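Each structure below is given as structure tokens.
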Structure P
Amino acid sequence: MKPLEGLAWTNRFAALGADFFTELPAQGLPDPHWVARSPACAELLGWPADWAARPEALAALSGNASWPGMRPLATVYSGHQFGVWAGQLGDGRALWLGEVDTPAGPQELQLKGGGRTPYSRRGDGRAVLRSSIREFLCSEAMTALGVPTTRALCITGSEMPVIRETVETAAVVTRVAPSFIRFGHFEHFAHHDQLEALRRLTAFFIAHHAPECADAPEPAVALLKKVALQTADLVAHWQAVGFCHGVMNTDNMSMLGLTLDYGPFGFMDAFDPGHICNHSDDRGRYAYARQPSVAFWNLHALAQAFVPLMDGEQEAAGERLLEAVEAFRDRFASQMLGRLRAKLGLDGEQPADQALADDFLKLMAASRADFTQSFRRLSRALTHPEPLRDLFIDRDALDAWLARWRPRTAPHAQARMLAVNPAVVLRNHLAEGAIRAAQGGDFSEIDRLLKVLSRPFDEPALPGDAALPPDWAQSLEVSCSS
């Protein structure tokens with residue numbers, strides 16, 4: 001048996017039983033090839049440096065083979081999509097391979113794009129090269145930024161055609177996370193009155209991912225509060241780096257507070273609180289400024305799913321769950337202000353700090369100043385303010401704000417700010433450059449960009465990686481098919 005085939009699989013989720021999934025093999029890619037690999041994610045798994053050179057790795061991670069111990073399955077869940085109950089959903093193009101022991105603890109591996117499942121509905125169960133590159137790069141970029149996220153181990157590709165808006169080629173992303181359990185898993189069993197399954201899922205999640213909740217007077221309340229706090233931390237981090245998820249449906253919300261399901265995401269260029277990164281979101285439900293309120297709404301949906309777990313009168317039980325959800329508000333506000341204080345390099349805490357931060361964001365919005373570059377250039381503005389001033393239309397207003405800001409800066413503010421305000425994020429035009437090269441058979445730009453994004457707070461060797469987006473980038477659109 002070869003080393004990678006001899007991995008120790010635990011597969012705890014598979015022990016939940018047939019109510020929770022359908023076991024089935026992947027539908028492998030014909031004539032697969034490597035597109036990209038993440039050395040950092042492989043290191044997380046404790047895999048040897050030469051893992052990708054082994055034929056069995058390409059076969060397994062393109063869906064053409066199954067290693068001993070794997071339990072390929074697709075999970076069932078439901079959820080609210082764009083604020084409307086969508087009914088049964090499930091892993092329509094994702095296949096859970098199993099859970100492997102690693103130095104970082106058990107990690108689940110999942111193929112995205114491994115073919116049709118019973119939950120594919122009208123879909124083909126496939127992922128295309130374009131969206132796979134975006135997910136791969138952003139998963140690892142978010143990790144480097146410190147944002148909680150699922151990881152991406154690799155992309156495998158094939159010349160197999162896949163029809164989206166145009167004919168594209170197929171790819172598979174191997175995703176990694178301690179758990180892929182979503183709000184929607186709980187919503188599914190609550191909505192279908194499968195109380196025993198709901199209890200089993202809750203007990204499973206608490207035992208393996210929230211053991212501190214087990215001895216609480218009401219474990220479901222304790223779990224909900226934990227999820228609310230983790231979600232608040234996550235969304236505050238999104239807002240602080242200008243990240244827009246694009247499709248914050250409840251079935252795309254992680255119970256571990258991870259960024260989950262990279263579809264029509266985007267990092268903002270010109271700052272606009274109403275920015276909508278998803279071309280399919282014609283009503284702007286998931287605009288940048290609405291992400292915190294949507295997360296709060298989604299937590300209410302999760303609370304509703306927890307009501308059957310509660311003892312006593314239903315209305316009183318619901319109130320206790322809603323009180324747990326309320327923990328999101330204060331946690332998000334404190335986390336957001338804390339991140340803004342760090343981005344502004346403020347010394348200590350003062351009551352006027354919120355207004356100082358809000359006023360800078362208002363100036364950015366009025367000038368549509370670049371989000372990432374505004375904070376990066378502010379990091380050097382104590383000694384070199386001109387590059388920052390170049391981003392703003394009303395320079396007098398900016399100068400007045402800088403006069404308020406300078407006395408509040410901490411000692412060694414520049415070094416501290418450069419460590420939290422990235423030089424490089426995965427802008428759409430950077431991803432597009434890697435995608436176009438890959439569609440032409442050149443995968444080197446993915447590898448190069450991955451290296452740059454793995455050190456986002458360092459100035460890149462190529463200034464264009466940190467530069468303002470070119471004019472042609474304004475025409476780029478991402479949608480739910482992305």
Structure Q
Amino acid sequence: MILLRWWKSLNSIEKPFWIFGLFLHVLAFFYCTGYQHGDEHFQILEFAGYKLNLCTYDSLAWEFPAQLRPGLQPCIAFCFGKLSLLLFDNIEPFWISDMLRLLSLILGFISMIAIRKLADSLFENAKQRNLISFFLNFLWFLPFLHARFSSENWSGIFMIYALYFMFHRGTSIQSTGIKSLVLSGICWGLAFESRFQIGIVAMALFVWLVYYQRNNIKYSLPIIAGGCVILLLSIFTDLWLYDTFTFPPLNYFRETLLKSEDMFGISPWYDYIIQSQNWFGFPFGILLIGLCLIAIIKLKKSQFFWLFFSFVFLHSLIGHKEIRFLFPVFYLLPIIIVQLIPENWLNKQLDYYSDALKKGLIVVLFISLGIKSIATSISYASPDLNTFRKLNAISHEKGKITVYCPYDIGYVMAHYYEFRFFRNENISMRFYHNTEQLIAQNPRAKKEYILVWDHFTNWPIEQGASCVYKSISDYQKSYILRASLWNRDEYSIYSFN
């Protein structure tokens with residue numbers, strides 16, 4: 001009923017935008033598989049797999065013995081594992097992964113609705129609200145991020161919920177009721193338990209409230225109380241995960257702040273400018289960087305840009321930089337972009353030629369963002385999950401199989417840690433560093449499979465092996481608008497059968 005009332009409140013211009021956005025999220029469920037970064041898998045699903053007896057302790061990432069990871073998301077994955085056992089009399093890892101992706105997409109789409117409802121209190125001009133709906137549904141990276149059951153995605157989503165409960169009645173926190181403030185605190189707690197760095201945003205917001213709104217402490221107490229409820233409950237999820245009382249936030253900041261960053265590399269302060277250009281792609285990266293530079297002057301009083309800038313600025317001071325660290329505040333970009341557009345521009349009367357140019361640019365924006373959005377939503381984040389899905393299907397048909405895998409496949413698969421969550425007992429993995437080692441290990445008389453990363457080796461082709469699976473087609477490789485800026489390694493499976 002709530003969603004139906006919200007849908008009826010939209011005007012005729014906005015509704016097609018939301019239908020398109022929903023379509024993108026449906027595509028993302030079916031196609032946007034895998035992880036954007038290995039941590040998304042190894043620090044959540046492998047931890048859950050350990051509790052489900054799918055993995056062994058010695059196969060886990062180093063963050064597990066260091067007790068750096070919160071137990072919230074592994075616990076959710078574990079619950080889906082138990083549900084799988086109840087429904088199918090077996091733990092189905094791929095079903096679990098699909099359900100987690102679906103859950104993330106639903107939460108992400110609802111967060112878009114929260115932003116749109118927030119716009120009602122932020123913008124009086126209907127054209128500004130139309131623009132919010134447009135950018136929410138046509139910014140091509142949102143469905144891709146929403147499809148991730150990752151700490152970055154969930155912290156960003158719950159941050160949006162927290163901001164909605166704080167400001168849905170107006171830009172002043174004094175107009176917000178106690179119940180909404182408590183709910184906001186609960187969402188801040190969930191955002192923090194998803195990714196601890198979101199605490200930077202919470203502290204920046206507190207500074208903004210004190211500096212610009214002279215916030216009375218009584219308005220902060222309900223928020224703090226709601227956050228403390230989640231922190232107290234997290235004690236039990238952390239106890240479940242590590243089988244001992246521990247406080248992962250303290251462990252994490254002790255590890256990251258008091259120890260050297262050399263093991264992860266140190267980048268210059270401006271590296272995020274370069275990374276954002278590479279990640280968003282041309283010309284969107286340049287446009288967004290330019291808008292952010294303008295926003296430093298134009299939006300210094302906006303709480304949303306204040307949070308965005310504080311988060312990016314403090315992360316720029318840290319030596320180790322990855323674009324995924326900034327994902328949580330990317331959800332603020334639709335609001336920031338619309339806030340940057342002067343309201344008088346939207347109401348300005350233009351002459352015939354200027355109006356034709358304006359409409360032409362709008363059509364180009366629609367088409368370019370629309371095609372980019374569809375291309376991204378039908379692109380996987382990494383090919384590992386689909387590759388293992390194919391290997392499992394082969395093992396179900398053929399029985400026990402041996403798969404030879406190169407050590408250096410992207411970030412993971414074998415280079416640092418082994419996949420255990422998606423591997424069934426019929427798949428035996430052996431690893432090779434180079435073609436010579438592969439030849440020495442692989443007597444052709446056996447029914448074996450060779451997994452090849454990109455053009456790591458041509459030996460299977462030269463020996464007459466048949467390709468039974470490709471993670472990406474030749475058409476996709478040549479498609480300029482596909483999401484080529486992420487972990488898109490090309491995997492092939494060759495068979496001697």
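Computed from the coordinates by the stated procedures, all read-outs in this text should not be read as laboratory data. Just so you know, these numbers come straight off a predicted model, no measurement behind them. Cβ atoms are built from the backbone, for glycine too; each structure is taken alone.
Annotations for the structure displayed:
- If helix-only ellipticity at 222 nm (-39500 (n - 2.57) for each DSSP H run of 4 or more, over all residues; to 500) is computed and equals -19000, the structure in P, Q: Q
- Identity of the structure behind 3.8 (criterion: distance in nm of label points 7 Å out along Cα→Cβ at positions 117 and 429, calculated), options P, Q: P
- Distance in nm of label points 7 Å out along Cα→Cβ at positions 213 and 285 derived as 2.4 - corresponding label from P, Q: P
- Taking FRET efficiency 1/(1 + (r/R0)^6) of positions 61 and 421 (r between Cβ atoms, R0 = 41 Å, to 0.05) as the criterion, the top-ranked structure out of P, Q is Q, with the highest value.
- The maximum of distance in nm of label points 7 Å out along Cα→Cβ at positions 365 and 397 over structures P, Q, that is, the highest value, falls on Q.
- Highest-scoring label, criterion being FRET efficiency 1/(1 + (r/R0)^6) of positions 13 and 237 (r between Cβ atoms, R0 = 30 Å, to 0.05), among P, Q: P
- Ranked by relative contact order in percent (Cα under 8 Å, 6 or more apart), structures P, Q are led by Q, which has the greatest value.
- Among P, Q, structure where FRET efficiency 1/(1 + (r/R0)^6) of positions 29 and 405 (r between Cβ atoms, R0 = 41 Å, to 0.05) as derived comes to 0.90: Q
- When mean projected area of the Cα convex hull in nm², for residues 333-372 alone is computed across structures P, Q, the figure 2.9 traces back to P.
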